[in-house]
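Take a look at the structures below.
Derivation of every value follows stated rules applied to the coordinates shown; laboratory data play no part. It should be emphasised that the depicted structure is a prediction, and the values quoted were computed from it without experimental measurement. Cβ atoms are built from the backbone, for glycine too; each structure is taken alone.
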Structure I
């Protein structure tokens, strides 16, 4: 399956079992043999797939350097990016060379940000290996790192040259992280695809992993093409993220994963919509039920006051006004501006 993303720099998302062995071949569509590749990965993923991807790149004629950093959101910081810059400089990389990110959202975000900023920009290729990165994070060109007081507060829009998605890589994903990754897939069903949401409710979506990932990517592609710089319609992809990112910050980016936080944020957003008369009654319970089906939390220990206060650096805000995403009903979504006092009352 191939999905074309038509941004200012068009690229393809290849979804194919065994695609890890074709990374080098796919890179040849945009790079000449002899061009240097920096394979960026982390300590959980590289032992599983790193040598395989490196071999595929070398077979296509690309000399490969590697940079492997410690796994975990806590390492998604400027210091790690500076270490990537150092590795690129020491290996003599130029703007005509490229980066290959192999791993989950943390790897893609940081490796992509490094590509966006080293020498004022170089190409990179995404090779996502987790469900959240395959179904969501690898498409759209958002790159960045966390700061101690907020998630993804430093970043750049930088579209990849290609995305290579191998659904077979999900077979080594621990069940907890697989379920966690469904948070973004559930989100896509909530905002734009009632049939996808209902398939997740019934469990049938998991019978065709490539199809589920492809449908999720197609939904995101449609929003990205309509709003590349995330100033309008694309904000709808933020459903559940305003409160979700606040929860991640309150947890110090440890313990509560991104998918779990977004899941709780989606429930909170549905409650807000129902209390405001925007969202069809019972929607929050449906979202809670599908989250529970995949063993994800639906509430948190922090109070609504804590969570609203922690939205202060939300990237979708304009002063005190949040661009909050609500669902009139499953499969439909709207941007609803409100200030933090209104949000607190609605919660």
Structure II
């Protein structure tokens, strides 16, 4: 007997990626997918790559039936207003919005400029980054999604943290170059193609909300995060400049990176001496739940540059959400997520 899953808010890019992964998942059946404006229409109306799927059509949220797992990919603020009602519809909820990522209501107020609508729910949601919270995710009923930029920084810093080289108070300057799909499926003044094409635009030099997720994962870290929009649809590349207290050499760093990815099914260490792809490259990870981690070492100045490349819709959103579902249900953690990247594209 397979697990029944539904997706609330399935017409956006994250919803479409969830559908693509879950429709091919060996252990689940997609029961429903909601969209208020597309109710009654086939998935291919907005997700043309799913044209072969004719069984499932969009329905309204009010038509949502009970299911085993409910993924929610609703606009920010919508899930927190509906959580009480939707909690009765599913045995497990995995929310891909930002509504339940932060455990501290004061931190939410600081970064989102308002009180959380349902603060009593914050502690009930487990932050959904398996590489950081794997044991808490096993059997969890309520799981928050992750911010794609936060995930790229969290994973970039993971080898240093696991090796005990990211001490409390360490200063990190992180720059994330982000593709346009981060902006969602609804076009805006900044995403109109003639305006968006060929840009390298400082989107959020300071004050990006994903800062809070990294600080939550690594308490005491002094993080300075900047986001730059680039001419790419999918992908995020985090470049994190760190000045560890200890004097490190290349071999110590390489051991730390290889140890960090050794038992992680979706992480790889990319650190080559030469070649075009000697550092992590987001383009090679399109459509996957994988992340490539790497580093560069400025021995003269003691600087470590930690790198992470991922697909913001995959490992940065829907892929990680499906990985969390697998852990929650006790399934093979890699089920439905075995795709390799494409080359060339």
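Taking 0.80 as the value of FRET efficiency 1/(1 + (r/R0)^6) of positions 53 and 253 (r between Cβ atoms, R0 = 35 Å, to 0.05) derived from one of the structures shown (I, II), identify that structure. Answer by label: I. Comparing distance in nm of label points 7 Å out along Cα→Cβ at positions 5 and 109 across structures I, II, the highest value is found for II. A value of 4.2 for distance in nm of label points 7 Å out along Cα→Cβ at positions 77 and 277, calculated from one of I, II, originates in structure II. Ranked by FRET efficiency 1/(1 + (r/R0)^6) of positions 117 and 165 (r between Cβ atoms, R0 = 30 Å, to 0.05), structures I, II are led by I, which has the greatest value. When helix-only ellipticity at 222 nm (-39500 (n - 2.57) for each DSSP H run of 4 or more, over all residues; to 500) is computed for each of I, II, which one produces -7000? For helix-only ellipticity at 222 nm (-39500 (n - 2.57) for each DSSP H run of 4 or more, over all residues; to 500), the value -7000 is produced by structure II.
Upon calculation of mean count of other Cβ atoms within 10 Å over residues 237-244 from the atomic coordinates, which of the structures I, II produces 26.2? Of the structures listed, the value fits I. Looking at distance in nm of label points 7 Å out along Cα→Cβ at positions 61 and 85 over structures I, II, structure I comes out largest. For the read-out Cα extents along the principal axes in Å, for residues 21-188 alone, a value of 53, 37, 34 was computed from one structure; give its label from I, II. Here the read-out was taken from II. Any idea which of I, II comes out highest on mean count of other Cβ atoms within 10 Å over residues 141-148? If we compare mean count of other Cβ atoms within 10 Å over residues 141-148 over I, II, the biggest value is for II.
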